[in-house]
Structure P
Amino acid sequence: MTQPTFKQLEAIYQTGQLGSFQAAAKHLHTSQSAIAKRIAELESMFDVELIDLKHRRAKLTETGLRLMRGAEGLLIARGRLINDMMGSEGFKGTLRLGASELVAVTWLPTFFEQLRLAYPDVVVDLTVRQGLLLLDSLKAGALHMAFVGGPFWDVRMESVELQDVEFAWMASPRLLIPQTVLTASDLSGYPLLVHTPEGVVSRIFEDWQRKAGFKLQRVITANSLTVLIEMAISGLGISPLPVEYAKRHLEDGSLVRLRTNPALPRIKYFAVHQNPTDFPLTTNIAQLALQIAGQWRGKVIKS
């Protein structure tokens, strides 16, 4: 009996994961017709239907799902075998990595230094943007891994907790906000400087807002922590900011920390990835990120 090839198994696996021939073809750097041909060859080989033609999207049949799960195990095993045989110094490939801005301006440069030492032939294609957008790219197969706050992903993704970040309300001293313990009602009278809805911090802040009974008056949004800090320093409003990120501004007096009841929650950051079918080093790299993030102690990359 003819045996399925890895190209055929990749075709059924990525089609099932991404939901279309087009997305699978883009991910595997080939054409839609090539994907369709490889899946048709599998159907002929096993005399089964793998794609449910009653749907507009490429929805797998029960048999297709069973084959996809088996293909996943083989693809992961192949990647691990290649990694074991070649060793870290011999591995070559491009890591499509996403990172939130907070990670990018704190410990990510140190991570890159250590990554280059451990895997000198790995090339990094970096995307820095809001966390929820990174998770969308990860789900679509455009990224291998993302360093983001959370958790806001489904059970198909794997994650390693990297760090626990303290957030607090901050403002310019020019606003003359009392340095007493403030309630949500006390804060409601000030303009808010918050991340755009695609940011993880915004999602967590919205949950805090509902529980605390915070009534919004005027809101200014931005997709950059750096911009939010500068607006807060200028006295445009109050902002929920990571304490270590804003540490130098707290120390020089351009920002003050507001004490609140309830306090803002700490936010956990993770290395998130799908099963390593096409980049076998994701598990190793997540552990390297854990080591670097755990060593970070407030050093911020200055603009």
Structure Q
Amino acid sequence: MQTANGCAACLKWYEAGQKSEKTLEASLFFPLTYSVSSVRLLALDLDDTLLRSDLTISNRNRNVIKKAEAAGITVVLASGRVSAAMGHYAQFLKLHKRPGYLICNNGALIQESHTGAVVHETGLAAKPALFAFDLADAEGFAVQIYEGDIMYVSRHNEYSGYDQKLTGLQQVVAEDFKSMIGSGCHKLLIPGDPVLLAPLQSLLRTYLGDDVTLFTSKPYFLEILPARTDKGTALEKVAAILGIQREQVLAIGDSMNDEAMIRWAGTGVAMINGDERIKKIADLVSEKTNDEDGVAEIIEKYVL
């Protein structure tokens, strides 16, 4: 991995910071050790990245994050979760005690971690949202939306139960679900068997094209967001607010909803336990999993 990652560093230098995919052929020309420039902003995904399998943050990860903050680095949590399902993690890290930001809903919402004030918000347009719902419903899938600490679902299904266990949100089956979508929402989430979600994602991409952003946050969660909305665009906004350059940003994630963030950041890091597609586009891959404090490993090795 070090050789290919060294290649990425050189390609970034020569292409003025533009992200490029790593290839074996290119790595033969640049057998270098990857180095990270001075990091001022650290963006961390939660599930399967900072969080262990038991949905907790280890003391080691917390202590290393504290060291990074003491060194003047701003730490931002960037998650597909709604803010209500992120707050207790922000408090555990004491992010509510100092100015900072939370990227929620995969970038559809940015709020101040210390005040809760919303600094950016975007919603899914009614027309593509209703089309997506109708198509998913016709194919036998449930659909979810979120409001506060409640997860509204169009029908009972086992996969929404997984989401409830992950987030701790209350699950409610809404009889007027379609009208709720028409009233506006940040995103739609379609839970289901990964094998069956893949063709549905292809259909939605065919019909909706650039009108929406599509990706899977977990193999069994297909998410539909407003066009040009993702963790990458949100992280760019946060960096601009803070006056931090792209090259000074390091982002760590594991899944396809982290792709835009990993591609945009000056240094994009994938967890070793992450999606193989993410590991291929990342600049670095952790040696440790989320259950082995992989986030702390990366921070200690490349940031502190």
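Every number here is computed from the coordinates shown, using simple stated rules; none is lab data. This structure is a prediction, so every number in the text was calculated from the model and none was measured. Cβ atoms are built from the backbone, for glycine too; each structure is taken alone.
Computing helix-only ellipticity at 222 nm (-39500 (n - 2.57) for each DSSP H run of 4 or more, over all residues; to 500) gives -13500 for which of P, Q? Could the numbers behind the result be given before it?
Details: P: -13500; Q: -10500.
Traced to structure P.
I have 6, 28, 35, 22, 8, 1, 0 for P(r) over Cα pairs in 10 Å bins from 0, in percent, calculated from one of the structures P, Q. Which structure is it? Mind dumping the intermediate values first?
Values: P: 6, 24, 26, 20, 14, 8, 2, 0; Q: 6, 28, 35, 22, 8, 1, 0.
Comparing all candidates, it corresponds to Q.
Assuming 22.4 is mean count of other Cβ atoms within 10 Å over residues 235-242 as calculated from a single structure, say which of P, Q it is.
Working: P: 22.4; Q: 18.4.
That value comes from structure P.
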